[in-house]
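Please go over the structures that come below.
Only the coordinates and a few stated rules stand behind these numbers; no lab work does. The model shown is predicted, which means the values in this text are computed figures rather than measured ones. Cβ atoms are built from the backbone, for glycine too; each structure is taken alone.
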Structure 1
Amino acid sequence: MYAWSRSVAYYDSGPDEYVRRSEALDSMLRERSCPMPPEPDPSAVTLPDPDGWKAPSLGAVIAKRRSVGAFRSNTIDQEVLAALLHHGTSKMRECRRLSSSEDPQSLLISVGVAFDVYVLVYSVHGLAPGVYLYELEPSALSLKRPGNLRESVREAFAGQPDPTNAAATVVLVADFDRYQWRYRHERALRNLYLESGRLMQPLILVATALGLQTWITPAIRDQLVGVLLALDSENWQALHTLTVA
């Protein structure tokens, strides 16, 4: 299947690329409107402005990059979480801005638009523990489920370094419908899984630059995480996680 999909041409391949893409987009929009990320929640908690943070050099960050086997107990400040989320999702934010412009062809920009960012807060100063949806713009957290979820997440992580002493877990959740509308090709699902890794990379680097302990894993119990985040398993799936302390 993989080898076969590599030989399948895109519909807009060839010299008339723009015309063919416009025709395809018109047909797609007549079929149904383009699925978009959720609208901002007016009750969301606005995070501190992270723009004043100065990142160290990339080389210094890569030299420090480690995954821990067990977390030291740690509570982090809102400012640290805000910097992690804001700078770690900058590519997603940029592409969402482009895909919401007036040019209909911008709807076909797929990078990051399929993903929602959930944050499981365990120990962050000024934030109640619970499940939050991160709103990229403005930078804010919308509470979806309150409560201490350490034990639930520990079970969902199936014995990997758990959140017993961690401060938060960032979860990348894919909306399949949002992606399939834009990317109608046999490579779509594979590309979506690869994209989760590409989007996680800047989050890892920013966390390291902030001096946080980190553990990443896509190897989670899907059903348990789906229940934890109240996801419809037919349309959404958690693909990658980053736990920090």
Structure 2
Amino acid sequence: MAKRDNLLALLARGRANERAFYDDLSAEERAAGGTFENWSPKDLLAHIMAWQKRTLDRILDPGSVPAAPGDDTEHQNVNFYETYRDWSWDDVLAESDRVYEELVSWIQSAPEDALTNSQYFDWLDGQPLWRRIAGDGFSHPLVHLAETYVRRGRADRASQMYEQSVQVANALDDSPEWRSIAIYNLACYYAIAGQKEKAVERLRQALELNPGLTEWSKEDPDFASIRQEPDYQAIYTD
């Protein structure tokens, strides 16, 4: 099943991205604590793991994870931070490994239509399961890791990681909607990193593939640094 194999390859790439980042950290950086407003590397690892665990728990026991009020993402993020802020680096890493391995094991043995049938679980809300798994296991971590690389002065590393990852993501599904999301996220990264020309180029490509992203792109705070650029404005007037 191509979808299964490509999804597993995507998760493996996401895992490799995480490991490459964490392997560069010193013992002091791994042990450091943070705040909800300023995450430490341990907080970031816990945040990524918690969203993956939430999806895994909903797969294994669909009724065990009630939605937050309005399925509010900020509420979930605060809750995850409070849950794991006192865990050690080793404990968070061990739980991250467990969640990843259990998710991969489930995908390998799942019924063929489980990944593609948007009605397989009630909580999917019309979205195929592979999209949820790819989001939590790949796209979401990628965004956070790239932003962190930029803050640490490693924009070159973030750019390389993002470009390679987009190629793997596009192999998972050839629909314009899916391909546009990967390219749109790359545009967001370039805008945050100050690479304005690349940000505009990628944003234009994403909107050509998926015009449904247009209205949000006009408000997306990730593009604040390029909003006054003539090339950015021309996207919406051409």
Structure 3
Amino acid sequence: MEQRIELLTGGAATSLKALSRALIDCDACLRLVAWRHEVAETKRAAFKDDEYWGRPVPGFGDPDALIAVIGLAPAAHGANRTGRMFTGDRSGDWLYRALFTAGLANQPTSTDIDDGLALRDVWITAPVRCAPPQNKPTPDERANCSHWFDAELALLDRVEVYVVLGQIGYHALWAHLARTGSDLPVPRPKFEHGSVVALDDVSIVMSYHVSQQNTFTGMLTEPMLDEVFATALGLARTE
């Protein structure tokens, strides 16, 4: 069941904060609600003394961002534990190191919500806001979350470049652009790491996801990820 979203006036920062406050109370997907609570209660042994967030996870970054990074969903013992996107897990280690290298973050690590991390010109979000079992949200769960995704991206009205991490993030962004009236090519360009899709108002840069499945196997390397953000920066500064 779709919840009504109230957006306050007063600039992107104020409205994004209002959206985040509404988001964290969402309980639309019963399976995800049950799973995020189960994980938060049972915990992982390494984090047995941590108080898990266990709620939907808001986006994070610079409200005036020129670049938006689109992931998939919070990790069970990462963002579902810490309450901040890509924070407290190995995927986040890869992402924030790359953002620091690109000059988009003030530090290369993201361990917890109070670690002092600040982003510049970049916003990080995902089309699904609750940790899903096996990192696999269902189509219905993705649909339930789409209104949050649409509302957030509408507020990020300075974004010129989207960096999509993986096919699901790419497909979710494409669906958002279709819902919001963008003039899109047919057929949709194939997902391929490093590819760029130039649209009328924005560009999309594709990257393999920073999951351990990709980074541990060498499917995604640090130089490959650095090149993605170098491309995104170049597009944002020239468009």
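Looking at structures 1, 2, 3, which one was FRET efficiency 1/(1 + (r/R0)^6) of positions 21 and 213 (r between Cβ atoms, R0 = 30 Å, to 0.05) calculated from, given that it came out as 0.65? Derived from 2, not from the others. Calculated for structures 1, 2, 3, distance in nm of label points 7 Å out along Cα→Cβ at positions 29 and 221 is largest in 1.
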